[in-house]
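Take a look at these structures.
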Structure I
Amino acid sequence: MSTDTKTQPGGVTDAADLDEPASDEFENLYEMAVAQFERAAEMTNTRPSLRAILSEPKNEIIVNFPVRLDDGETIMCTGYRIQHNNILGCYKGGLRFSPHVSLEEVKALSAWMTWKCSLADLPFGGAKGGINIDPTKLSDGELERVTRRFTHALGNNIGPDYDIPAPDMGTNAQTMVWMMDTYMNTIAYAHKNVARHVVTGKSVSAGGSVGRDEATGRGTVYNIASWAVENGLDLAHCTFSVQGYGNVGSFAARILQDEYGATLVAVQDHTGGLGNGKGIDAEDLAAYVEKTGGVKGFGAAEEITDEEFWKTKVDIVIPAALEWQVTEDNAAWLDCRLVAEAANGPTTPGAEKILTENGIEIIPDILCNSGGVIVSFFEWTQNRRGETWYLDEVRHKLKRRSADAYDRTTRAMNKYEVGRRDGAMIVALRRVVKAYDERGIFP
């Protein structure tokens, strides 16, 4: 979809799209997601009937709807809501606005949400949604109309105890408030306020949870901290780089710097790359990006190329942008000890093989970036109970759930003698399979 409007919306979540993702092993992202699942299913001897069920989403919802632009022109938008599985509870997953959104991408992301929620021991299944638009080319008013028309088009395919959207790339708390308000205005007046948990990631004033904005970045850091303890490292003596400096990447960088003492030395986003061996102040950079929309031009670091970014020697690399960014073409360039996947699917299998051969560990996406859905669960719970929690309570609960998921993954790695990605998938799959074993297939 294209439009001639030029006004810029403010504060979108990770709207810093990099180059369009590509993989040298799979035609689309969903093939990679299924391959990861099949590998874990083979290791756990999952029976063929369940493999068939879990290899496809339960529901694939595609809606085409008109939106009026500020200049009076009407355009048609295509939106998706893919509901992968709900054996463990309500469908749960983000909504992204991006020109890269496609059916196969959203299917992959919905499957990863199933495994992410299962691994974190949440009472949720997996879903994902998206609209194929470029949010940076729409005004705030146009974004509101897109969001409200999409919500209306979905109708009863979402609901506070059925399918609960949340922010993702290109969307934010305001997007969720528009979705919530649109949904609330479709139900009986007396029941409106008990439907606030139809979405999570809302603004605090509209019923959101404190700590939700930082949750994915903070969860990433908690996983890095668990890895550091496991390997006897002091993060205060570690360096790191971040790809993508939107919501997730900037919060991860600030928390690593401010609370753990680590040093940010390289950053890359859609506007360019920065490097400074003496350190880049993560807070100053976040403030700069908030004003300018990208890292390019930040005066306290030198501009570097994409190749120089990936070749920067650090202890930890944090991909926090799009999928398929670490590929067979650049994996050998990485000179680090750990890749912490704050993004979904940033590493191709071929690249992962190279990293492993070079002794580089990976904290996989379904473990590393689960902080967002964990705190979304906290928000959903608070809305249902009519409660509000303090920030230190939210952070404490997030830290414990992140550590527990990390420990479960480590135990599975040791038991099955596999890498961390397979260990995480095995834990997630076994919980889903157990639910099917106990409930059976109706009728």
Structure II
Amino acid sequence: MKGNSLSINEYNERYAENGLRHGYTTGTCATAATTAALMTLMKEEVALVSVDTPAGIRLSIEVEDTRLDKNSAFCSVRKFSGDDPDITDGIEVCSTVSYIEDTSFEGVQVDIDGGIGVGRVTKKGLDQPIGNAAINSTPRRMIKEHVEEIAKRYGLRGIIKVVISVPEGEEKSKKTFNPKLGIIGGISILGTTGIVTPMSKKALIDTIKVELKVRLESSDIIVGVPGNYAISYSNANYGIPMELPVEFSNYIGEALDLAVNLRAGSILLIGHIGKFVKVAAGIMNTHSNEADARCEILAAHVLKAKFKTAKGPDIDLSTEKEESTKLKLYRYELAKKMLESNTTDEAVDILVAEGIVSEVASSIVKDMHSHVYRRINKAVTLRDKLGKADGSESAAYMQNFKLGVITFNNNYGELARYGDVEEILERIKGA
């Protein structure tokens, strides 16, 4: 055992950082509810139960509801997510436990399944096989270990059946990635440490990894997008099925690393220029709290891009003298307008009016492609160093790897593309 039990409030008094409270996972809730239900079935009165978490902390958790029938017991606990923005915060997680005595058993066989509000797996690549309840491996192990401990205390021999249910689960699941991942009918029972740490970044990256694994079960192509708008845009303009893109959110760098480690063979990035322009400067976390140099990057590419035409001050781009004098001044004045723009959409409007949006956007996506390719190459190199691949495999991987980038704007649609876009789109259409 892991020492004295701590309530979640006591745990937070000791371990909370920056004033942010920790919580406990749905897996911990399911374990607590199951422990309470089996103790109730053994005629114990239960108000609190202790759960040993994989984090090495024993938590004391309140039991919300208790019912005892002739052959089974039901208990529930209330999910607490602390200060993590978790859609499951406050929901009731329930467990119904029944015991079938069989003295031919040395101990007990623990059968775990999901009931109402717990999702059912319908696609490969997830923690559980197709057909199983979406109760992940760690919660299953926690439940089994706690049940076996109580069974040993009472000398039980036979089969103990555990059914986890979440009354609000089906409704809550509509606001999660579950339907997209192929988990139907409810939420997942999750948790690797048993403790919810108020860091939504890790939770989101874990979700990205799961979604990448699911996509790569059926194809080596990953379509990466920042969010829902790019999904709709990709479907409307390129015929990419709505369920195919993986939402990288702001974590483009981490998502690329994961995709490489999972052996994606092709990656097509599609995103609004307001988010994606940052990647042209090598910014791989596009959240505004991390970095925001959008207008500066646009200004740099106004200075860098090669113009074929420009409405501007009637510039003759075929004349070397004009290129070195009037055009330089024009670039400078236009770059200042980029820096003074409030949004990338405003900056794009200016570039469209000047007739140079294609040239500037093309310069941007070329640099985006370069930085993304460099990140992918680094991930492959790190994979080699960690012994997950050898040099010859990695050389072949990079030789065959396909990468494409598309950026668009709400008003003008696609602004530019670069790389293996056409080849990847053709493969998606033929899949």
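What follows is calculated from the coordinates using simple rules that are stated; it is not laboratory data. Since the model is a prediction, treat every value here as computed from it, not as a measurement. Cβ atoms are built from the backbone, for glycine too; each structure is taken alone.
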If mean count of other Cβ atoms within 10 Å over residues 298-305 is computed to be 21.1, which of I, II is the source?
II
For which of the structures I, II does the calculation of mean count of other Cβ atoms within 10 Å over residues 274-281 return 17.4?
I
To test your reading of the models, identify which of I, II gives 59, 37, 32 for Cα extents along the principal axes in Å, for residues 178-345 alone when calculated.
I
Kindly point out which one of I, II the value 2.2 was derived from, the read-out being distance in nm of label points 7 Å out along Cα→Cβ at positions 122 and 362.
I
If you work out relative contact order in percent (Cα under 8 Å, 6 or more apart) for I, II, which one comes out largest?
I
Out of I, II, which structure matches 64 when percent of Cα pairs over 26 Å apart is calculated?
II
